[in-house]
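Engineer: I've put the structures underneath this note.
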Structure P
Amino acid sequence: MVDPLILKEVQVQAHLAELGRLLQRHLLFPSEVRLTADWGVSPLVAGLVGGGSETVARNVGRDTPVAPISDIDGAGLYAWIGMREEWESEKQAGRIRRFSFRSVSLTVHAGYRGNRFKPQLFRSEWSGFARWNGTELGHQSPGAGHPHWQIDLVESMERIAAHDANDHRAALRRQVGDVIPQDFPPGAMGRDDLTTKVGSLKLSRFHMASVAPWWTRGVDVHINSPREARDVELWVDKTVSYTIQELGRL
């Protein structure tokens, strides 16, 4: 039986304080960034703030603050991480406010300091057992692995290509006046049809389960929910640590 993770307000505060401490261990400039929560919205939202963070546009969803976690090329190209955690307001126990865990996500981007353009590479997400449709308890994206990884780089590259194409069209219009530049379908330029179709696949929708002990006989589980706040803290800590390790291979 799966139960939602419900904590008292003081417990959520302690959890976020510990989460902020763990995150700072992995940031390149920890003194300039901190984790904070907006308690005035529902669901409650926690994320990074501070002078060492910068705001970027996500492929889907609202803009998010990110902070550097790895110097990719030794020449100023950083990997940046954004974090968002949500807790839903629950019915109070007397005067005690309570919250249920909704989700936590880590988004990784690449880019330079001071430049808003930071393409989204991938993300790791953990959605809890919550009221995603407003009434019944369940998991987001039913049937998908929880927690999971999702790859965003292909979609990011498509957005960059579309942006560049629009820039070229605008430049041509300025040069030729009222003459509308002709668009050529990919096939007319000699591009392989299979490459075109594969490149158009929405790979970012594919949930790559990160906790699925399928190799264990008799076990076919890939949907997991945190049972306590410490589970979320360890997941964030180890996921960021592993991400930094693998970024070192680029």
Structure Q
Amino acid sequence: MIRMAATGDVHFDRKSKDRLSQHFEGLEGKADFFLIAGDLTKSGHPEEMKVLAEDLKKCPIPTIVVFGNHDYHIDQVDILTQILREEKVIVLEESSVILEINNQKVGIAGTKGFGGGFVGACGSDFGEHEMKSFIRHSKNNAKNLERVIKEIEADFKIALLHYSPTSQTLAGEKKEIYPFLGNYFLAEAIDYGGVDICFHGHAHSGVEKGETPGGCPVRNVAQPVIRHAFNIYSLDQTQKRIFDPS
């Protein structure tokens, strides 16, 4: 059994000390690694990330993160990445990592993702330069994610995103903003790549559970949705079935 603690949209600021670490006691016996699905900070300021990094330094299991749109706000992503990596936090962006868990290889592919929309209500790379750039960025990001997933040689494949690959987990959000919450190109990358489960955040008013058209389980782990510091999920080693928190 592979066990994952997962959360997203923690939005740390300068006053968030111990907001996560107070929940780490006993975590090593409950989960094998910790996933954070973006929006690590409130505004992407290095001082905010330093507070989170101090918290994550206390985490007893490997921590893997992707950034969210808030983390890009003041264009300090390189500095934010360095702050986290100094504390041994694994930062993914169109990249992957393989962990050895219980004699099993677990491959985690991560990217922030982007908007665009979903089948029947998606933007098109046609017309104005700005619109073409928007959708082409989403498509290229998804293609790179698919490449990264396919390159993973592991017993399990997990996708870690910020933006959603499915409209199912957006239920409760205003439909007018769906194109800014995710896109279906990410779902295609996940299905073509053969992912066993996908985690994302970003949709604070959405719901936890959904799936891609190909049947991959998707979990929205934004803290306003799960209403916990994190949830713990499990994957069965034989059937690769997902077990949700009870």
Structure R
Amino acid sequence: MLTTDLVRFKKLGKQITVLTAWDAISSSIVEASGADVVLVGDSLGMVVLGHSTTLPVTLDQMLHHTKAVCRGFSKPPSKQPIVVCDLPFLSYQCGEDKAVEAAGTILKNSCASAVKIEGAEPETLLVIQRLIRMGIPVMGHLGLTPQSVHKLGYKSQARDKNSQDKILEDSKRLQESGCFAIVFEHIPGEIAGKLRKNLTIPIIGIGAGKDCDGQVRVTADILGLSIEQPPFAKPLLAGRELCIDALQKWVESAKINQ
């Protein structure tokens, strides 16, 4: 599947499903689920590496985990989900040349076929345009952008008219710059619905209501494995409790049988 297929899905009214993965086990599960896109998100910095934010994640770590994700697939390449890799903090904020090198390193050394970049600042738009000219597909990301945690926090975004007008304008700029899709995180559902109608590229929501062209979730959140669950990502099962219970039973039985 190609990134251009997602635009076709939008035209057909087919919902796009995106799940995160961080290693071979998680990607094999996500592939088997039938998700359209696997996002190797820098959220792995918090989910897997134990950081309090995504900021410490490096490009080498993103490449390491993306390679592991690719090794977890079992279907033929043509049947595999699209793999999108987050460009981590400071891999694209320091200029176009560095961004091309970072994104090219990911695509050259893994099965990823696109990268995701946060924001729509003038410098970021130039980076996106350069990447796309170089043949590197880009997914945008607006709303709650975790790499801007020290500026925005982890609270809901686009709550007032000025910020809503800005996100509408920023989304148009990302589309004009060539992004094939945009993730909108933690924004009001009515704004997401307006964006869906105004844009020709898919909008992928997380905490943005149901009126989107698709949804993205952190797999650990859906499975209930995260210690702290986001308010907009309710778990579908108590995965953490189930795992602890199973392991406790094994530990207890092992001690009894020694």
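Bear in mind that the values in this text are calculations on the coordinates, not laboratory data. Fair warning: this is a prediction, and the values are worked out from it, not measured in the lab. Cβ atoms are built from the backbone, for glycine too; each structure is taken alone.
Engineer: Assign the value 2.2, calculated as distance in nm of label points 7 Å out along Cα→Cβ at positions 13 and 237, to the correct structure from P, Q, R.
Structural biologist: Answer by label: P.
Engineer: I would also like to ask the following. By the measure Kirkwood radius over Cα pairs in Å, tell me the structure among P, Q, R with the highest figure.
Structural biologist: When Kirkwood radius over Cα pairs in Å is calculated for P, Q, R, structure P comes out on top.
Engineer: Moving on to the next point. Taking mean count of other Cβ atoms within 10 Å over residues 21-28 from the coordinates of each of P, Q, R, which one would give 21.4?
Structural biologist: Source structure: R.
Engineer: Separate question: Given structures P, Q, R, which gives the highest value for distance in nm of label points 7 Å out along Cα→Cβ at positions 5 and 149?
Structural biologist: For this comparison of distance in nm of label points 7 Å out along Cα→Cβ at positions 5 and 149, the top structure is R.
Engineer: Shifting gears a bit: One of P, Q, R was used to compute helix-only ellipticity at 222 nm (-39500 (n - 2.57) for each DSSP H run of 4 or more, over all residues; to 500), and the answer was -13500. Which one was it?
Structural biologist: Only structure R yields this read-out.
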